[in-house]
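J.: What follows are several structures.
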Structure P
Amino acid sequence: MKLKHVGLVYRSEENADRFLGDVLGLKKSEPKTISRELSKAIFDKDRELTMVNYTDDPLQFEVFIDSRHSGETSPIEHVCLEVEDLPAFLERCRFESIAVSRIPRGDSFLTFVRDADNNLFEIKGKKAGG
């Protein structure tokens with residue numbers, strides 16, 4: 001089994017660009033429109049939605065832009081990403097004013113960030129030799 005993509009909701013394309021593009025460095029596709037009918041059938045949203053993909057093979061986020069999104073999520077739902085250079089990633093977060101939570105766990109830390117639309121990401125640094 002292979003994960004194909006992760007779907008996220010953002011209130012604006014700018015918010016998605018800021019985190020997924022500027023912080024994570026993912027490539028952005030041209031926006032597409034999801035028809036009102038398809039949006040209703042899949043998500044029970046009675047309106048057109050814009051969809052944008054942000055990728056870095058094999059990672060793909062399918063982002064739906066919904067200006068009416070409340071930003072409420074389950075406190076447990078999150079996406080875990082491994083980054084090449086954790087200190088550089090944390091610096092990009094600081095530069096973009098994205099809050100970082102570092103939770104002590106044994107001899108190390110768990111690292112979580114929450115983007116402007118309240119999506120929670122667990123971030124792991126790539127381990128040497130792995």
Structure Q
Amino acid sequence: MVPGFHYLGLFLILGLLGHSIYYLIMSSSENKLIGLFLVLISIILAILWIYIRTFPLKAQDRAIRAEENLRFYVLTGKLLPSMLTIAQTIALRFAPDEELVALVDRAVKENLSAKDIKLSIKNWKADYHRV
């Protein structure tokens with residue numbers, strides 16, 4: 001969590017949206033257009049704020065899937081099973097090489113959730129490069 005982005009940015013955008021709605025409601029008829037533009041700008045900023053965070057995360061999820069697919073291929077000569085979801089694959093990135101193959105087999109057979117996969121890891125491999 002980045003406080004300036006996640007807390008301050010969201011607080012300021014929501015404050016702007018709330019105040020612009022109040023301004024639109026309370027303004028005289030000649031100022032309604034300004035109020036409407038403020039509301040629209042606030043909504044646009046809120047939408048941008050959401051997408052600025054979600055687009056890079058989706059791209060990073062794809063990179064993690066590719067990295068884990070390569071790692072599994074190097075260890076086994078096979079690609080990750082197609083039954084694994086992206087959430088399961090992302091959870092597997094915390095498993096060291098020694099645990100990965102068995103954990104993948106177990107995740108497929110038992111349909112483990114991402115949380116269950118993470119709880120099954122004995123020697124946690126931290127990921128400090130997630131943004």
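J.: Thinking of P, Q, which structure, once FRET efficiency 1/(1 + (r/R0)^6) of positions 13 and 61 (r between Cβ atoms, R0 = 25 Å, to 0.05) is computed, gives back 1.00? Working shown, then result.
T.: Working: P: 1.00; Q: 0.50.
Answer for the origin of the read-out: P.
J.: From P, Q, which structure was helix-only ellipticity at 222 nm (-39500 (n - 2.57) for each DSSP H run of 4 or more, over all residues; to 500) = -4500 calculated on? Let's see the in-between values first.
T.: On the way: P: -4500; Q: -23500.
Attributed to the structure labelled P.
J.: Let me ask something additional. Tell me which of P, Q gives 0.35 when you compute FRET efficiency 1/(1 + (r/R0)^6) of positions 37 and 77 (r between Cβ atoms, R0 = 25 Å, to 0.05).
T.: Values: P: 0.35; Q: 0.00.
Answer for the origin of the read-out: P.
J.: May I pose another question? Figure out for me which of the structures P, Q the number 2.8 belongs to, where distance in nm of label points 7 Å out along Cα→Cβ at positions 53 and 69 was derived from the coordinates. Could you put the intermediate results ahead of the total?
T.: Numbers: P: 1.8; Q: 2.8.
This value belongs to structure Q.
J.: Next up: Which one of P, Q has Rg/Rh (Cα atoms, Kirkwood Rh), as calculated from the coordinates, equal to 0.99?
T.: P
J.: Further question: Taking relative contact order in percent (Cα under 8 Å, 6 or more apart) for each of P, Q, which is largest? Can you show the working numbers first?
T.: Working: P: 25; Q: 17.
Evaluating relative contact order in percent (Cα under 8 Å, 6 or more apart) on every structure, the highest lands on P.
No value in this document is a laboratory result; all are computed from the given coordinates. Owing to the predicted nature of the structure, the values given are computational and were not obtained by experimental measurement. Cβ atoms are built from the backbone, for glycine too; each structure is taken alone.
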